[in-house]
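Structures incoming, each one as structure tokens.
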Structure I
Amino acid sequence: MAILNALATRQGSSISDLSGYQSSLVGNQIITHGKSTCKLTGCFRREDPTEDAAVIREIRQSLGYQISIRVDANRKWTYDKAVQFATSVKHCALEYIEEPVCFEDDIITFCEETGLFVALDETIDNITWENLHKLGKFVHPGIIAVVIKPSVVGGFENALLIAKWAQKHEKMAIVSSTFESGLGLSAYVQFAQIIEDSNKAISEIRKIKYRRTVAHGLGTFQWLKQDVSIEALKISVPPKGSRVEAFVVDADTYVRNFQLNHEVVVRKYGGEQLRSYNLEVNTKYISYRFKLLESVCAVDGKVVIFLHGFLGSSQDWIPLMKALSGTTQCIAVDLPGHGESRVRYHTEVSKQEPYLSFESVTEALVKLICETTTSRVILVGYSMGGRMALHMSLKYSEKVDGAVIISGSPGLRDEITQRICISQDKSRALYLLSHGLPTFLDTWYEGSLWKSLRAHPLFNKIKSSHGKHQDTKGLAKALTDLSIGRQRPLWNELKQCKKPLLLLVGEKDMEFRGIAEEMCREMESSPNGEVDGKGNLCQVFIVPDCGHAVHLENPLPVVNAMRKFLTRVSTR
């Protein structure tokens with residue numbers, strides 16, 4: 001976004017041209033948090049929310065009441081804990097609390113019960129023109145602001161769309177930066193001015209008094225020791241002022257005269273590089289030859305292991321791997337029976353019918369991880385791979401830092417349901433062997449679970465890629481032996497889980513949404529539900545406009561959620 005704006009500026013056009021007040025002061029007084037507004041985030045790490053509240057009360061006492069205080073909870077609290085906190089700070093005159101509860105459906109109830117004002121942040125991350133109507137449930141007067149990060153919501157077009165919605169419903173639209181350089185921040189300054197000019201025009205039309213300019217959240221410029229430009233963007237406290245200010249005219253000048261500081265550029269982007277190779281792993285009765293796909297990471301980042309679902313392969317993860325490879329080492333595995341992986345049974349040793357047990361596969365995967373890295377890993381698993389990732393997080397926690405479970409399950413509790421599932425998967429496997437993979441795929445994707453995927457514009461391409469498995473017999477065996485009906489249920493073990501989990505489910509996948517929320521409740525009810533006061537171990541994220549195959553249908557919000565999760569795990 002910033003580069004496009006810079007190119008446009010060199011050609012005589014920029015974001016600020018959309019505004020009729022190019023030389024006016026952004027925010028009239030403030031564009032970043034100066035002495036008029038203070039935002040508190042990252043301080044909610046205690047198990048008892050009343051201890052966090054005590055910190056807020058002390059800060060309020062220190063600052064006095066001339067300075068506005070905003071609090072960002074980052075969805076760290078359950079509803080009950082959020083209410084506890086709110087009760088303890090009700091006399092602190094907070095301007096608002098951002099995302100006070102972990103489930104967005106509880107936001108309105110929180111407003112009504114506590115009387116505190118709320119701002120939306122993560123809730124709007126995936127809003128586009130197609131699903132703007134979803135914000136309709138947040139017109140409640142207790143929600144007074146939306147915090148818009150253009151780099152997160154998908155660019156300035158989506159950011160402006162959300163800002164106009166906020167203006168229509170008389171809510172503050174607050175522009176917020178993340179880790180932008182001066183080049184990116186200059187575009188944010190211009191964008192914030194557009195919103196302020198629009199606010200003023202709307203006030204005149206409605207014949208209401210124009211309220212003071214909003215304090216936008218662009219103070220992150222202080223977080224970067226160096227900038228990509230030789231000259232810094234001017235953001236400072238003027239000689240006769242008391243607030244941090246930024247002028248649009250300075251932002252325009254900065255972009256027009258931008259010069260890259262080559263001395264601070266540590267590496268150049270040459271495109272994502274992926275390499276494939278095979279590794280053999282032996283267990284007592286089985287030898288596995290795994291096909292791996294690995295992204296080459298230029299920095300020493302986290303290692304993420306991707307495990308696909310039934311009929312998938314390591315190729316399914318390429319878009320996510322490329323998106324994360326700048327800071328993360330990504331390794332995707334072809335699971336047994338899938339892609340180019342192979343399984344060889346030591347029948348002369350076992351002297352019984354070969355059986356591909358769930359425990360054997362996860363044991364082999366842990367050995368595989370030990371072969372590829374000496375550090376702990378983050379597991380990302382979808383459906384069948386999600387079940388494996390959860391099992392490994394519980395059984396091999398010394399090798400796992402956390403897991404992202406996409407449309408996954410801890411298994412089936414009911415023995416009768418397990419038997420029915422085993423029987424169904426046996427029948428499907430026989431159909432696969434009798435009619436071949438192409439015909440099986442046609443039948444498989446006719447199921448109701450794939451209704452949303454069938455409507456996806458890339459469905460035929462996805463279906464075609466799932467028809468390239470080299471071992472049909474191995475695929476059929478994976479279907480029967482790795483059936484969820486054969487898996488030992490993990491529900492009772494969730495309360496012992498000490499690793500953070502991110503549960504991703506599709507908005508249209510009601511069955512697995514219910515499973516994810518139940519998993520979260522199980523973990524929250526345990527003593528381990530919150531560790532070191534650093535937030536809930538289990539978080540649920542509902543990915544909009546998709547069904548079961550979340551990462552294939554709508555990968556962008558999946559990438560955003562994963563990045564936040566990786567950051568969260570890194571700071572534990």
Structure II
Amino acid sequence: MDPYGWVQLGLFLGLLLLVTRPMGAYLYRVLDPEGKTFLDPVLKPVERLCYRMMRVDPKAEQDWMRYAVSLLVFSLVGVLFSYAVLRLQHLLPLNPQHLGSVSAPLAFNTAVSFVSNTNWQNYGGESTMSYLSQMAVLALQNFTSAATGIAVAAALVRGIARHSARTVGNFLVDLVRTTLYLLLPLCLLYAVFLVSQGMIQNFKPYESARLVEPMTVVAPKLDAQGQPVMDGSGKPATEKQVVESQTIVQGPMASQVAIKMLGTNGGGYTNANAAHPYENPTPLSNFLQILSIFLIPSGLTWYLGRMVKNPKHGWSVWSAMTVLFLAGLLLCWWAEGAGNPRLHALGVDSSGGNMEGKEVRFGIFSSALFATVTTDASCGAVNAMHDSLTPLGGMVPLINMHLGEVVFGGVGAGLYGMLVFVILTVFLAGLMVGRTPEYLGKKIESYDVKVSAIAVLLLIFDVMVFTAWAVVSKWGLAGLSNTGPHGFSEILYAFSSAAANNGSAFAGLTGNTYWYNTTLAIGMMIGRFFFMVPVLALAGNLGKKKIVPESGGSFPVTGVTFVLLLVATVLIVGVLSFFPALSLGPIVEHFLMVRSSVVF
């Protein structure tokens with residue numbers, strides 16, 4: 001835990017604090033259909049044109065059910081469109097490498113993955129996707145899925161802020177305004193910055209460079225369509241290949257990476273994601289990519305405080321998120337800096353910490369910071385391989401996802417996930433003092449607690465059921481490259497990532513099989529849409545309530561007491577629910593590493 005890391009952490013938190021209020025104030029204007037922004041002279045005509053094309057009355061709001069139906073139908077159309085383009089990729093233009101059609105299971109998995117803001121990738125982007133697929137499917141869904149999450153967060157905040165109201169907004173209006181006034185302008189500026197750092201943005205065919213010295217590698221055996229071939233035991237077959245040249249990727253990368261980070265999507269243009277020198281060229285690009293993950297989620301906490309006319313409440317939620325973020329980061333940083341004790345015992349100089357799977361140009365702290373931030377949010381982009389983290393270092397991303405990624409979280413998803421925990425916190429506080437719980441002047445009744453509990457329990461159900469099924473089935477074990485507790489951790493991580501809509505992976509698991517493509521896609525849909533519907537139901541019910549004047553016995557939703565109780569509720573529900581699974585995976589692996597000859 002070196003001084004440079006502490007300086008970088010202080011700079012990160014300082015900048016995050018600095019941008020929170022301006023971003024929140026701008027979100028307040030964008031998410032108000034009547035709000036004025038400095039972009040109105042340019043974008044207002046485009047906004048009106050979008051409404052005319054969709055035949056939408058921007059002044060007609062929806063109740064929570066219609067809002068949910070609009071969201072689900074829009075997402076279904078996105079899945080079908082994405083699936084069709086991927087399947088027909090070989091017939092479509094902008095495919096200079098003549099890449100083939102994406103197989104049906106992989107196309108289904110990828111379509112659901114990007115529509116649900118998960119961006120789980122059972123493929124290498126540069127070897128599977130054409131330029132058209134990267135832009136018209138992956139980048140497009142990065143915008144729409146991010147806007148969808150922000151829209152749901154806005155609907156819930158409106159439900160909290162309004163009283164005696166039957167509506168929570170209009171989904172398509174929220175979608176259009178978020179995309180036009182927030183995501184597109186930010187991504188345009190961000191992409192220009194990334195190009196200035198050395199990131200590519202072109203439509204040239206891939207370049208080929210001859211190696212100075214040929215090398216022999218063991219690689220997965222692929223069929224004519226580029227899909228892995230299985231051996232007799234159902235595991236991916238491998239073959240030796242002599243490599244004499246290197247193919248250097250080209251394409252429209254900067255435009256996709258911008259929304260990948262700002263929209264907390266995370267799907268890499270290349271297989272190495274943000275560890276690739278094109279996709280993350282400099283220390284400055286690395287730092288700002290990490291900061292951009294938290295930019296919009298952090299601003300949404302200020303938007304919450306402004307909407308409910310209680311700025312201190314917004315900052316209290318921000319503080320709770322920051323406490324959880326720092327706890328995870330410090331554990332991950334310490335574990336990776338300590339390295340592997342077995343290597344010390346063997347006389348190997350590992351004073352630099354656990355550098356396996358990490359870029360030397362980023363080092364321990366930047367890798368730990370990226371891993372923590374990307375799993376606090378539902379981003380999933382990586383600049384180091386999470387499968388190579390130490391057991392405790394790898395447990396931090398797992399716990400972050402098990403908490404529901406409410407530590408700033410995905411754009412929109414983090415706020416509405418944390419507000420579900422706020423409702424549960426207020427309910428528990430009411431039980432402790434023997435009063436009917438209240439939240440910002442509204443009585444929290446059984447319906448509110450039930451839908452909040454359903455949303456939280458769905459994540460636990462989603463992860464546990466699919467993980468249990470995989471570890472006792474042939475198809476689940478066939479994809480493992482490790483046995484023992486780490487093999488279990490790989491499966492647990494995969495379904496945690498899918499359910500939490502994160503997308504990062506312990507990459508030792510071979511997920512590009514029929515069963516994994518299908519089960520992971522189902523897990524993503526449950527984690528995304530089965531969570532959103534209860535949240536919208538909660539928004540609708542809260543919006544109908546009347547404001548009750550606060551009394552001396554009302555539980556304050558600001559201050560240290562509220563922050564600590566909220567943090568405790570998140571940890572109790574999140575960590576304890578998954579503790580048995582964590583005990584079988586990273587915790588027992590840590591003790592094996594410390595007490596035996598296991599190197600991990």
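Just so it is clear, none of the values below were taken in a lab; they were calculated from the coordinates. The structure displayed is predicted, hence computed values, not measured ones. Cβ atoms are built from the backbone, for glycine too; each structure is taken alone.
Ranked by volume of the Cα convex hull per residue in Å³, structures I, II are led by I, which has the greatest value.
Where does the value 13.4 come from, among I, II, when mean count of other Cβ atoms within 10 Å over residues 128-135 is the thing being computed?
Working: I: 13.4; II: 21.8.
Source structure: I.
Computing mean count of other Cβ atoms within 10 Å over residues 448-455 gives 19.4 for which of I, II? For mean count of other Cβ atoms within 10 Å over residues 448-455, the value 19.4 is produced by structure II. Ranked by FRET efficiency 1/(1 + (r/R0)^6) of positions 440 and 472 (r between Cβ atoms, R0 = 25 Å, to 0.05), structures I, II are topped by I, which has the highest value.
Assign the value 0.99, calculated as Cα Rg over 2.2 N^0.38 Å, for residues 72-143 alone, to the correct structure from I, II.
On the way: I: 1.09; II: 0.99.
The value was obtained from structure II.
Hey, relative contact order in percent (Cα under 8 Å, 6 or more apart) derived from one of I, II reads 12; which structure? Source structure: I. Given a computed value of -19500 for helix-only ellipticity at 222 nm (-39500 (n - 2.57) for each DSSP H run of 4 or more, over all residues; to 500), which structure among I, II does it belong to? This figure was derived from II.
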